[in-house]
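Taken together, the values in this text are just the output of simple stated rules run on the coordinates, not laboratory data. Computed from a prediction, not measured in an experiment: that's the story for all the values here. Cβ atoms are built from the backbone, for glycine too; each structure is taken alone.
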Structure 1
Amino acid sequence: MFKAVYGDKMYDEAAIEQIELKQSRIALRLLKSGKSATEIFTEEQLSKSDELLKKTVAESNGKLKSTNVKFQATGMSADEFLDQFWEMVKDTPTMLAASPDHFLIGTDPSNLQVIEYNAGLPTKLVVKFGDEFLKVQAATPDYPLRMVAKFYLRDAETYVGGVLHELRTTKDGFDGIWGVYYPIAIPDRQFEAAREHTVVEVYNWYRFAMERLNRKG
């Protein structure tokens, strides 16, 4: 069992799968061009995305806001989920399958590269895992397990935001807060799409972890 809450709404597995279906239709339209995943988005599009994000970062003046997706899951502990997640990060097909918005995944966990399609905007990001982002956003003491990262534009130097995913084991499984921190001036449409993206990929990582552990929720 998996359910998520954000924006005062609860999403069960069926509702999350409807969000994923919508994302999949968009991805299918892009892929039907016959081009490979790395050819779908042009240098012009990626450069435009870079400039828009740089503008958003400048307008935000260092302030961030979080997707703040809360979730509950059964069938495994938080430690087991994290162990499976770090194994999945090394596997490109699994990471691509986690979200229809994923079009490119580099599998070096210390320097993870990804192209995501968000609300009509393709963006190439570099994700660097490590605790440095905790200097920006404090952790929640009630959640002892966490994944922390900062993410940058594709030059690997222009800082955009950060990641603070917090988890804890419960009686029946685990729960957590999935926080992706974006510049506060990000347009509402993009932020809402980012939240939907977050819900879908966490749900799929949970599903994949359950399959790898040969368990049922």
Structure 2
Amino acid sequence: MSRDKLVIFDLDGTLNRTDLYSVAAQQKALEEFGVTGIPEADLKGCLGGRPIDYAKRFLPHLTHEDHLRYLERELYWEKVIMEKSCGSFEGIPELLDRLHQAGYRTAVCSNSARDYIVPVLTALHLLDKIDAIQPLLPGLTKVDTLGLLLQREEPEAAVMVGDRIFDMEAARGNSIPFIGCLYGYCPAEMAGSDRTVDCAAAIFDAVQDLIGEPVKAAW
């Protein structure tokens, strides 16, 4: 076990303002499969979940192979639209810098694949501010993948930061504290968080309250 203290972030709705491109990308991809008229609120409600789950929800009449093709098309449109419209939540770059300056390490654990996570972090100019990445793996839940991240990194202490119930469940399933982001896409799901924050700037103090300060600065 290392003496590092690890701050683990969800991506969509926590670091990334996914709504700037994802809703439009979903609409474009769904149109290609003949589906229109799904309320924008329903599309936003899927942000942060496992892609295969919402593919089944919106295209229940299609096969698993069709669901995978849909997700490929959605990823294509996300990359296209992201070139013109993307951004992190206010204060996120400064927060990550402050955490590093204080000696914390940072990670992303997302319900998305690596070929989505890395381009998003690159577009947001955050890739060099993240020390470890854990993507979703086939057949696993976020409880499972967060466990893999913790096993690999072996921090002395860790905290999960997210905006969805999946993130809280992952933290609970791995016995680490959870910070719920009320500025994200599903604030109603954040009841029961160890701490809640209204903005990114408040995350730093919540991290210190829950896992303490690092023994020494890593930088």
Structure 3
Amino acid sequence: MTTIKLLNNRYQVIQVLGGGGFGETFLAEDTHMPSRRRCVIKQLKPVTNDPKTYEMIQQRFEREAATLEYLGEGSDSIPKLYAYFSEDGQFYLVQEWIQGQTLTDIIESQGTFNETIVREIVVNLLSILNYVHSKGIIHRDIKPDNVILQPSSQPWGKPILIDFGAVKETIRSVGNSPGVPAPSLVIGTPGYMSREQATGHPVYGSDIYSLGL
């Protein structure tokens, strides 16, 4: 368990939301904002001790952060990126906190949806994926845990797509030699990945396959 602390001398961690091989996810408050706006901070741990490889990963991380910022600014169905920083050799993304529950949590507590609601949610997610794919991005980890239903005028809520896998690949990447990135790594969740994604070669259709499951 991570000790509750102040990150980047600004973000007060108030709760650990989860963790895994890539790092931990925190709910935090921005102490530099008058409202102490809440945000989600994702910690990403580079899997390397080599300085040159670390520098390459840092550059790729910055590019991926710019992509997340771009996506969030163009759609209100993707969390906005507020900031990013590195501290103690680890990378952090500061994103919009989405109030609501994941599809997984809702299904576990309330049971399955009826056909009408499922159709509406899928149509909304297809629209989000169409936008993401039009920007040349593959999500890579479509699953119920990564869809939050935000309270809205619709009784079932508004789907928000979270946790893009491209940044995870950036952090996991290591160089074969200086300046030469390793082959694409397998990013995704077993049971939701298409065959090509499971072999490290995802395409846009991989996201559609995962959504259909």
Calculated from one of 1, 2, 3, distance in nm of label points 7 Å out along Cα→Cβ at positions 18 and 50 reads 3.1, and the structure in question is 3
Value 1.6, calculated as distance in nm of label points 7 Å out along Cα→Cβ at positions 34 and 82 from one of 1, 2, 3, is from structure 3
Re volume of the Cα convex hull per residue in Å³: value 135 computed from one entry in 1, 2, 3; matching entry is structure 3
